[in-house]
1. From P, Q, which structure was FRET efficiency 1/(1 + (r/R0)^6) of positions 19 and 83 (r between Cβ atoms, R0 = 30 Å, to 0.05) = 0.80 calculated on?
2. If FRET efficiency 1/(1 + (r/R0)^6) of positions 91 and 163 (r between Cβ atoms, R0 = 41 Å, to 0.05) comes out at 0.35 when worked out from the coordinates, which of P, Q was used?
3. Taking mean count of other Cβ atoms within 10 Å over residues 27-34 as the criterion, which structure among P, Q has the greatest value?
4. As an exercise: percent of Cα pairs over 20 Å apart, for residues 123-218 alone, calculated from one structure in P, Q, equals 29. Which structure is it?
5. Taking mean count of other Cβ atoms within 10 Å over residues 235-242 as the quantity of interest, name the structure among P, Q where it is greatest.
6. Taking Rg/Rh (Cα atoms, Kirkwood Rh) as the criterion, which structure among P, Q has the greatest value?
7. Have a look at P, Q and say which one yields 22 for relative contact order in percent (Cα under 8 Å, 6 or more apart), as calculated.
Structure P
């Protein structure tokens, strides 16, 4: 038996940023309606260097397993921070259908989720947009904003990296990180080692998509600040144990009834932003259902691509 292999370039060719956003939106809705399922993400720590994650999902007649790692020090070794593989199977018989590069798939769904949350929870009249972090996933978020017709300012501790990303994407370079963090819509895509939003820092009407704190001991916002604003997440069970929310929950500042899952907003079962002056924060930890959505979007056009085949 042979199965198609989607290399990173193939994944990007198969799934545009706008297609990714559409697929991720549909996945959040299907998950909120209990049409798709997702067992808990399993972390395999390899600290302080990094960690591995195993992420399964099932939906739409398909099943997926994502094995991915995050090693922030890899760029200094000439290696990507994120490495991994995705297996897509037929859920009716178990047949393996495709093998996909995980890093590109992760970048696409990260960009899609950040922008979807911003469009769902941000003010309709929000004018300034910034992305903090110009790594692979940060660039994917900026690329998705650009694809949606937004002018984006990029900030990074390495200004040369921000300038290179801006030139590649047709974006701007923020004058400073503080300027970027003050935009009407902000997406933070950092390693999650430092708090970017301290207590009282989010201004009225602002929205932030927190994309970097996707594991234990990571954070991009102070727990007290997350509790002060209107909090949303991708999945309560996962985010309350391994995201920015985990710190607020552990401190007793937030409970389940204080946080809204974005899927419930998209289905109309829960309200999103309630007023123009409300500040909103979306805690994203990255869900396997999002990976399944992107994998299916790629697989549906596999016949249009010249993909290498892997003999099993």
Structure Q
């Protein structure tokens, strides 16, 4: 017999025994067990037809620029697997779409070394520094915060003024002819006229931005033409973009559709609004699978979205690639 317990370990008669010798070695047995266990779990646990069903559902949406997270949140009942398993299938190259089609699989550029800049308190920053911003929030802790920035295409061309609502991750984008104080003021005035004083003041109580030259005239943003206060502007510290990191992070959605270096001169505000509608309709894992648009319906003024031509795009029609604007 060559199986347990018929082994020679501990046998007192093995010396001089002419039978075949069998010895139990624990480490070898453990390694063999693990190899067998691993081999039994190799491959995937679904049929070919089930895999083809998932491929037909997922690949076209990935090729539109949608993330697996967005797809999973809107089709979890149809997929029949968890989000982690879906990523594993992509790693095994089982779908028509490949890892290269998933932006997160492409490595980020190495982070730049942080530099400690000297904070120079210019006139526009007096009473509007990041310390002043934190003090304001301590006094009014429930105040909604809107982060403000610009996104440029080609140097010297048109730019986008972006506004990001922290409470719901909704983003607005206004096309500017140039990155100047007058253009920023005109854009804010346009939003103000569309929404009206009360809705604007309720929606934009605080604007947090960087120290770009286009934002160096805070009073033109804070006050309307009749001298009424409509918002409060605060500035991040120099070289501290992380202080408004959420809008910086959200700009990657714009870059999915408008890659860096691409001029914005051929854009119209209608195209920019279309792009923003698709971005705001992408489900976010950080928001428990909800879209910024749905959260905005709950947290912003009831007329806000309609007044600014913001509409929700159906989940399967969300398109986050340059072809959207062609």
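Every number here is computed from the coordinates shown, using simple stated rules; none is lab data. These figures come from a predicted structure and were not determined experimentally. Cβ atoms are built from the backbone, for glycine too; each structure is taken alone.
1. Label of the originating structure: P.
2. The structure behind it is P.
3. Once mean count of other Cβ atoms within 10 Å over residues 27-34 is tallied for P, Q, the winner is P.
4. Among P, Q, the structure yielding 29 for percent of Cα pairs over 20 Å apart, for residues 123-218 alone is P.
5. Going through P, Q one by one, mean count of other Cβ atoms within 10 Å over residues 235-242 is largest in P.
6. Q
7. Only structure P yields this read-out.
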